[in-house]
Structure P
Amino acid sequence: MAENPAYPVGLRLTGRRVVVLGGGQVAQRRLPALIAAGADIHLVSPAATPSVEAMADAGEITWTKRPYEDGDLAEAWYALIATSDRQANTDASAEAERHRVWCVRSDDADAATAWTPATGHSEGVTVAVLTTNAKGRDPRHTAAIRDAVVEGLRDGTLVAPHHRTRTPGVALVGGGPGDPDLITVRGRRLLAEADVVIADRLGPRDLLAELPPHVEVIDAAKIPYGRFMAQEAINNALIEHAKQGKSVVRLKGGDPFVFGRGMEEAQALAEAGIACTVVPGISSSISVPGAAGIPVTHRGVAHEFTVVSGHVAPDDERSLVDWAALARLRGTLVVLMGVDKIGRIAETLIAHGRPADTPVALVQEGTTAAQRRVDATLSTVAETVRAEDVKPPAVIVIGEVVNVGVHSPLNASE
């Protein structure tokens, strides 16, 4: 006769006594979830790993420093038995049975009254996967199923529609530096749930091809501007689609708030009474240099880095940058949107004291299949850009860290 399958249930342990026997690796893995559940956790073990000890020091658990003794499971709701002493585990399991305490055993699943499922989380949903019976249990297979389900929920490939009415609104999503794999999990999920996507030219274009056919994709560069400024027209498009009850994603390259005008859009939405969610993205200011093998900081070389917009020249009255102060800094300078102004930027930095032989790297189309890196110095960078025909988008890195990464084998496009 086949063994009956385990009955799945979610335990609500907030404020309830949970006893953990053993302070080793098993406890270290299981304790964070019990802490997150709000359990009143009592650890009984003569020793513990540094991580478990830190939990005790922080007051997240109560630690009794001794081996298991009969009576330790009294008044407990749930017990995790994970000591290295098999006899102690057997005795504790018997006590759990007497007190009717649900008990998990790390050394003998067959002798336990409960099993720990492979769990994962995605946007307020817990996915728990259990093998149907003790015989033939394969934890790796169970974990693989868990991972596949959670990843599908996160990236939108496994779509579970909400049957309750969704609140219309706009999500400002940072798409990262270009490689579609570098968008955040939350950003990819919101894209999968969107009705309308208004995308920038510098957003990760490959992500748009993955969208379901019913999603309306709008190129922000092609929104009719008429009497409006470009940004004002984009703001109006976001508001209009959201007011129609649609879920709107504003997909931007990098991070919405790093020279992305994201706050202007958030303010316009707030004034219109439209709910707005901000999803940070990986900024190209650090990710693109890293993809080219350049660390923006490095021990003994650079203790700070500064990110600056180069979209206006240093002598332009619209510039808000103190270039003289930047020239005096010893750390790394990362310039975004500065390819066509790099000549005047370099001249200004040299004029205010930055050595002419300071290394410079230009990383074009960073993190994509078209990525390339061109090296120069402050004195040669203007001519190098012309000779090598460097085009935007490109991130410019100025400082000694450029030489640290010259021979790096890193390639983020692989």
Structure Q
Amino acid sequence: MTRKPKPAETPIEVEGSAKQPLGMPAADFLRDYWQKKPLLIRNAFPGFVSPIEPEDLAGLACEDAALSRLIRHDRERDAWTVRHGPFREEEFPGLGDRDWTLLVQDVDKWDADIAALLPKFDFLPRWRIDDIMVSFAATGGSVGAHVDQYDVFLLQALGHRRWQVDTQDDPPLHFRKDAEIKLLQRFAPTHDWVLAPGDMLYLPPGVPHHGVAEDPCLTFSVGMRAPSAAELLGDFVDTLAAESDDGLRYVDPDLAPAKDANEIDAAAMQRVLQALNALRMNDPDRLGDWFGRFITLYRSAGQAVPADESRSRIEIEWDLQQGHVLHRHPWTRMAWRRASKGARLYAGGQAYALPARDARAIAAAAAFDGAAYAGLSDQGRDAVYDLLLGGHYHLVEPGSGAS
């Protein structure tokens, strides 16, 4: 009897290139690595130069609206401390040159050059991407050995960071009780790498890992959004309850004399299911509209706010003809889906019924000039104007950029 040869094991380290940042076609990466195993890609971004400096990150961490943390490690006592921003600029020089890390969330919402990295990850649904977190670590700086419950791509932007990962089946996941952050009690790495600028490490959920700065360094973390089943169920049930008709109730017109007045029998449970099904929980369009609204708001740390003064649509359209551009608010997430009739656009928790062509175009566009706006149908232009009134776009004069 001839035995079939075992399939060749996929490598854990590959070489990337400008044409293939993953070191392979995206379909191969998704098949062999996505949510399955880590992958180190050397030169994923060849010749990469960080678009920001550590001083820029420190300045952002001083902003009231930025989400930032400062993590310090006392090596002698193996003690960890965490502080949350905003910070004062004069604090940073006194931190010393070792064993601290500054992390700032959502830097892609604040910096257009950081946001420009996101199209490199368009092999994934954009609505799955949470943010680009940027961390600066002084030599020896770390956040400890830990696990994440979401996929993450760790792009080295400046300096060098040592990454250790544990790829064993069923690694120990008990947490220390003496730290403010979730650190692993035990960590036994199976792989050890030093990443240089342009190298990138992909980690699926649940893989223990530990990163330590070899020298002062910047790391960009492209993290995914992965709502828990409890979050999904809770929001969906709340939405169903809020939108349900109070006249939909448990009914039993087929009731027969009870054999046992205290029993909840099988017929009663069947009627309970009928009452729940009356809410159309299995309606694809209702489910899709709920999810589209939910996912374009989920884990959003900021939101668009309507302008104090609104301008008429005629004025806006005239400005667009004169070279103004509508720029999407950086906190406004958009997505679209096909529906039983046409399509739906979702933007910051709102839903719009649109032709598929318009829904696709609006969801994809970070900005609309006059020509792109004119290319939309009447329904599409209605949606864009409504979103403008809600603060999801702002009008920018010619030559002034997206400030």
Structure R
Amino acid sequence: MMYDQVFVLFLFCLLFTTSSAESNHKWRSSVTMFNNNDYQETKSSIIFPLFGDVYPNGFFFAEVSIGQPPKPYFLDPDTGSDLTWVQCDAPCVHCTKAPHPYYRPSNDLVPCKDPLCSLLHSDDYKCDDPDQCDYEVEYADGGSSLGVVVKDVLSLYLSTGIQIRTRLTLGCGYDQLPGASYHPLDGVLGLGRGRSSIVSQLHNRAVIQNVIGHCLSARGGGYLFFGDDLYAASQITWTSMSSNDINHYSAVAVEFLFGGKGTGIKNFHVVFDSGSSYTYLNSQTYGILLSLVMKEIEGKPLQEVNDDQTLPFCWKGEEPIRGISDVSKYFKPLTLSFASGWRTESQFQIPPESYLIISSKGSVCMGILNGTAIGLQNLNLIGDISMQDKMVIYDNQKKQIGWVSANCDRLPNSNALFL
């Protein structure tokens, strides 16, 4: 859902484009299968390398190939929204700068009567033109995208070594307003629970299981995958998705712990959101956590600073802090404890390394923010910073969310890679 404020030089993205495109070419298989709607479902996955980081860039992105011939686009993987859209020149009314030339859509417009079109609108929506489906997506950071829905070919690579090209539905965005967390990318890769998401469409074509996962490295980069063949379910810690929130990957924690001890915060509803770099808590929970952190570092060689505006709360040491390992001993881990069965609990651990950053000024800053203060009301978001160095899995078929500690620095070993 892209909430956090980041300021990124567009030139950096352009320089990064060349190196990432060259490295991607090395691991792709040359086997192809073209636009077959009758795939025999196998145990396979689709894997995307991820680029970027939580800080200083403030976002991750995947390269997706769209069109005939296929062209690369950098998309923000967002588990908080469904529709995938790309900025296009059809013509572009308001568009932001992007790493690639604007997408030129195919002439395959999705008509208004298409079932996928109805998913993007309220029940009383009436078409201005029956031959096309319009869309408008608004994000919590104030950003938005307006455009028309089209079908086009996506080139994807299965972990079995097969390249597939399949026609899927996506948005051609010709009117974008950047929000507070503006990212200089080509568009958004919608990974939400809805039937209009790319993964749901692939599942309906029996290409993969309706499962999404990501592994974000604290050192930058990582990978994103669709499908279920990259992990053993028995090795994953699972909790059920909330049945009261069908729009998000959410769960209800039995208790919120600080340093292994109770905080008094129970029945804590959280949303796992890859579109948010930082973690956001409602004002009450945030206030409790902040007071606990402040109390914990009393007497420690850390002093709160006001001249570092990287994040709301930063501290400096007696010397510039070089890495989180220099100061992590002064902070305690957080834990979300979820009910996973009768008298059993599953725990999502957030060590100091997963809620702190080291700023460019050599301060240590807390990457957990007050969500109520920016309009998220009582919503609690687990953002990228707190999911680093974990494989996090959203199993839409079994309605469960899973996680396990992982090395996210290397792509998982499979036949489609390193060829």
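None of the figures in this text is laboratory data; all of them are computed from the coordinates on show. Source: prediction; values computed, not measured. Cβ atoms are built from the backbone, for glycine too; each structure is taken alone.
Calculated for structures P, Q, R, distance in nm of label points 7 Å out along Cα→Cβ at positions 291 and 315 is largest in Q.
When Cα Rg over 2.2 N^0.38 Å is computed across structures P, Q, R, the figure 1.30 traces back to P. One of P, Q, R was used to compute Rg and Dmax of the Cα atoms in Å, for residues 243-282 alone, and the result was 11.9, 37. Which label is that? The read-out was computed on structure Q.
Among candidates P, Q, R, the computation of helix-only ellipticity at 222 nm (-39500 (n - 2.57) for each DSSP H run of 4 or more, over all residues; to 500) that gave -8500 used structure P.
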